[in-house]
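Trainee: What follows is a set of structures for review.
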Structure I
Amino acid sequence: MTDQRVQELIKECKRQEESCAYTAVGLYIWEKWSRSWNTVFIVAPIIFGGFASSELLLDIPTTWAPYVAAALALLAGFFPTIYKALGMDMRVSEIGASATEFTNMRDRFRQMAATHTQTSFEEFQPAFEQLMDRMDAARSASPTLPEWCFKEAQKKLDSGDYAFAVDDEKSGK
């Protein structure tokens, strides 16, 4: 019979595994959206500036052409400022690195829960503490996940997108 303290550590590993899964998936979702917004805010001013100075404006009635050109130039100038002011420079690589770390942590907690079922508490507890120290470091280095990303992650995980066939006991595999 295994020590009750070992069983509690196994349950905590499973909790941490689940927490890491939701965080990682949410971060991957955020990274995807951040990458898209990053592209928009970099490319849009170039396009607006190009149109503002384009001869295509000559096809617009002459009374409107200067106003359209000025509006496009204004947008081209404002986009970088708006991007920065709204905090949309979302540190895409930082978000991606955090997502990777939480994915790795998820796997480590899963492995620890599976492989330490027959070990003593005295052996399990230090390994668990070391992994929790790594978890604390990952949490402190990670950008705060927006709520909408977490909700999307819940939907994705709850739909079974990240379920492994090997874990499906009914599959008989």
Structure II
Amino acid sequence: MSDQQEFKNMPSKAIVEFTCSGKAVGKMRNELEVNMTKPTQESFVLATDEGSFHGGDATAPPPLALFVGSLTGCIMTQIRAFSKRMGVQLNDLHVNTKVQWNWTAMGKIYETAPKSFEIDVMIDSNNSIDEVKELVAAAKKGCFIEQTLGQKNSISHRIKTKTGWENV
């Protein structure tokens, strides 16, 4: 089935849901099973690890590398998918992303806060600059990760106890 046909078969609204189950293995390595559960089903196996700073063996990318890679890949995917739908020719596409966090030592631990997210998009196209700008604007709105970062989010955490789940 073509990309256009599959898109036409999608509902006008849907929930997109992913779940992840992680298991600690080795010194700092985490093995993750990521599942897309809605609107379709797909599964992926990923791993993270840390370098010597956190006592790891660097056997896999650290979580922040996956995060920045995911942000970059998300906007690139949306640009490529939407270019077809918007009739914007892509001869070449490169994206450079820089993310910075503030890191503050707090005794034996530390705290972090986001500082900046910068995404440079380089598109070679025969279309006008206005059409390319419209494409990038649409891709920004379609990038799940970018849209998540642009919102104030509430993230809940629970811990399993002998008597059930407790909020942390």
Structure III
Amino acid sequence: MANEEHLKLIKAGINNWNEWREKNPEIHPDLSQADLRGATLQKANLENCNLKDSKLQFSNLTGASLEGTSLAKAKLQETCLQSTRMKNCDLSGAGMLESNLQFADLENANLEGAQFNEDTLFNQTNLKGANLTSATGLSTAQLSQALTDKQTRLPDYLEEEVDDDFLLQF
């Protein structure tokens, strides 16, 4: 359950929130299970926050920093995560249908069991080292627009598709 003081601070505006974060870097805010649907959180410092099970549908997190944040089982449908910094983020089991992840940095993020669909945008998304095992709704076309490497772990159904494409080259 979200810490009431942290919830009041973030709802008071991003400038106030970011100032408070700067003055209190040792605090790891708890916004778990918070209802932040439709929130404007552009450029928010949400590093090392607990946003597990939070509701962030229709929110705008453009340019926000979410490095080391837990967003496990968060609801991120139609959320704008464009240009967010999400290295080492836990997005396991998160619902990300129709989310905009363009230019987001998800290096080494845990996206195991996350839910995507054909409307999730991955243009120039950094998925290097990301764990996408058991993720649903992804296509090779989407991932071809993202940045991946040998450490990127794909769902079984995509690895098979990639292997088939490779074999068709011969």
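Trainee: Using helix-only ellipticity at 222 nm (-39500 (n - 2.57) for each DSSP H run of 4 or more, over all residues; to 500) as the calculated read-out, with -26000 as its value, let me know the right label among I, II, III.
Mentor: Details: I: -26000; II: -9500; III: -6000.
Checking each candidate, the match is I.
Trainee: Let me ask another. Taking Kirkwood radius over Cα pairs in Å as the criterion, which structure among I, II, III has the greatest value?
Mentor: Values: I: 19.8; II: 19.2; III: 16.0.
Comparing I, II, III by Kirkwood radius over Cα pairs in Å, the maximum is at I.
Trainee: Additional query: Say we calculate distance in nm of label points 7 Å out along Cα→Cβ at positions 54 and 142 for every structure; which of I, II, III gives the highest result?
Mentor: Working: I: 4.3; II: 3.3; III: 2.2.
Looking at the calculated values, the largest one is I.
Trainee: Out of I, II, III, which has the highest value for distance in nm of label points 7 Å out along Cα→Cβ at positions 70 and 126? Provide the component values of the computation, followed by the final result.
Mentor: Working: I: 7.5; II: 3.8; III: 2.5.
Of structures I, II, III, the maximum of distance in nm of label points 7 Å out along Cα→Cβ at positions 70 and 126 occurs in I.
Where a number appears in this text, it was derived from the coordinates with a stated rule and is not lab data. These numbers were taken from a predicted model, which means no experiment stands behind them. Cβ atoms are built from the backbone, for glycine too; each structure is taken alone.
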